[in-house]
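These are the structures in question, set out in turn.
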Structure I
Amino acid sequence: MEHPLVTAVILVHNAGPYLLPCLESVASQTWPALEAVVINNGSTDGAGAGCDAFASTDPRFSVLHGKNLGSTGGRAKGLAAAKGEYVLFVDGDDLLHPRFVQTLVEACLAAALPAAACRVVPFTGAPPAPDPGAGVLQSFPAPAHLRALLHNKQVEYSLCNKLYHRSLFAGVPFSCPVKYNEDLYLNWLLLKNAAGLALTDLGGYFYRQHPASITHRPLEAAFLTEQQWVASFIRQDAQGTALERSAEAFYYEKLLYLDSMILRQPRPRPFAALHKGLQKELRSGLRAALGMPQLAPALKLAALAACGCTPAYAFLCRALLTDRR
């Protein structure tokens, strides 16, 4: 069997002690045809020298240095240098399962689809032991793969738990006008080009959570407004297509999620205007939302509580709405 070349684009910005384990996890992949393009994205902690030192020991690795271009800009720089038939993205403080590449390439080939995904495994402290991963395959032919992106939490919004055939990037500007939910925005555009998506049961991407992680930073208004913008973009882009109702349901679910984030804050007052705007949209769309089969019963219950401004609302949000990266 011929092994297509796979490029791992590794984005590094001040990865500190997490850099070497990340690079080693990529170098240890069981897939034989691999190259790694490491982007030193304006690091100021000596990570650039660490990248160079590692690359000097492994000819499959190359390093590009430059100013901080942000996540999307840095990945675009790596993508431009990639030679592989398939491309994957890794953040410089995360880890890959040893069979991440092999499992996803084989899933693409078995399903005859240009993209594949695995499960994300969050961790703190010591890395989790790699699971055996039976590699059970689910195929989502278009447009079901985009419905899965919006509604199936196993698919995740992240760029990093997926493998993409190079052809999917043709004609898609690898840029995003917002900082938050940029992965979802780009996945929507990229997967629109795909005939479908293969999903494996491998817990293959190890997402490190630490104090500097974005999920642990204080809430800021842009986190709310930019996520709503991405959801609104998808909603508008899906109008008149087979995905219109799914995108409408996704947008309403996003409103619930963002409003819940405000109510979870110990000091919600700075977000009062945003809360008011979200409440207005939630109430105006409630009747339609209750009739959406894509919204789970629990979410419909949360919508009723949200629009009624009941004391149970914050509790229901914590219990029923979960974060997605």
Structure II
Amino acid sequence: MGFDEMDVDTIWKDGEFVDWEDAQVHVLSHGLHYGSGVFEGIRCYDTEEGPAIFRWDEHADRLYQSAKPYELEIDYESEELEEATAELIRRQGLEECYIRPIAFFGYDSLGVSPKDCPTVVAIAVWPWGTYLGEDALENGVEVKVSSWRKHASSQIPTNAKTTGLYVNSMLAGEEARRHGYVEAIVLNKEGNVAEGPGENLFLVRDGEIYTPGLAESILDGITRQSVITIARDLGYTVHDQATISRGELNTADELFFTGTAAEVTPIKRVDNVTIGERGPITEEIQSRFFDVVERRTDEYDDWFTYV
């Protein structure tokens, strides 16, 4: 569904609520030419206690941390962005939605150095359902190991959620889809498993859970952190600094993706190797995750900001 088909008409930009069509930037903006921006993806869930933003503080913290390597000054406090987001959701009358804060170097000069370019900050919200397909959560997805490698943290800060870096994700994902798969898995420069184009990856073997560590050139996903906590609270051993070889994908008992958009999505096939339908551990963690985000439990209440 395109934006024109959605009932959304307002964006918050640089401290003001503006009409959707008027939220524009100059064609010579630095961020457009060099990918010099940072962003977040956040969900607001329709809960039994009303609309609730999932882990706002952690997402906001990562936004500011992502900006640091680029010396990108965000001239708004987290609380200001939080209130702007809540007001935007209220104005759009949304019970649940996807939230996209973004900050980038704007229009002034077009040298590679962003010196003197202003920082543009914007927030948009819109309805967004299941990211990898309506049946993906139950039946799982088929994925392809990409021929494109994930950049190393010695080249570009991998734990910063930078706009330009998602060219790598786009190439990997589109390659997979051209070959008939739903999504990709990207290896790091050493040839070990990093993540999906927009998701972290978890592997289940002999009742224990493994996920690549930060040294494997991954983004430290907020949903990843949440699932690690939930799984440990369910009694599982979670190895959260694992190194996973490509071959281990083929012999896994279960595999699943996590992410703000993907939530908890099982992986049923990697290349030509069938992993199987959603496994029992994936199903338990997934069920618990949705109990949490839809507030069918009082636990983890500090993860939510109620609109």
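Every number in this text was worked out from the coordinates using simple rules, so none of it is lab data. All figures in this text were calculated on a predicted structure; none of them were measured in a lab. Cβ atoms are built from the backbone, for glycine too; each structure is taken alone.
When mean count of other Cβ atoms within 10 Å over residues 261-268 is calculated for each of the structures I, II, which structure yields the highest value? Let's see the in-between values first.
Numbers: I: 13.8; II: 23.8.
Largest calculated value belongs to II.
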- Query: If you work out Rg/Rh (Cα atoms, Kirkwood Rh), for residues 13-180 alone for I, II, which one comes out largest?
  - Reply: II
- Computing helix-only ellipticity at 222 nm (-39500 (n - 2.57) for each DSSP H run of 4 or more, over all residues; to 500) gives -7500 for which of I, II? II
- Query: Of structures I, II, which gives 20 when relative contact order in percent (Cα under 8 Å, 6 or more apart) is computed from the coordinates?
  - Reply: II
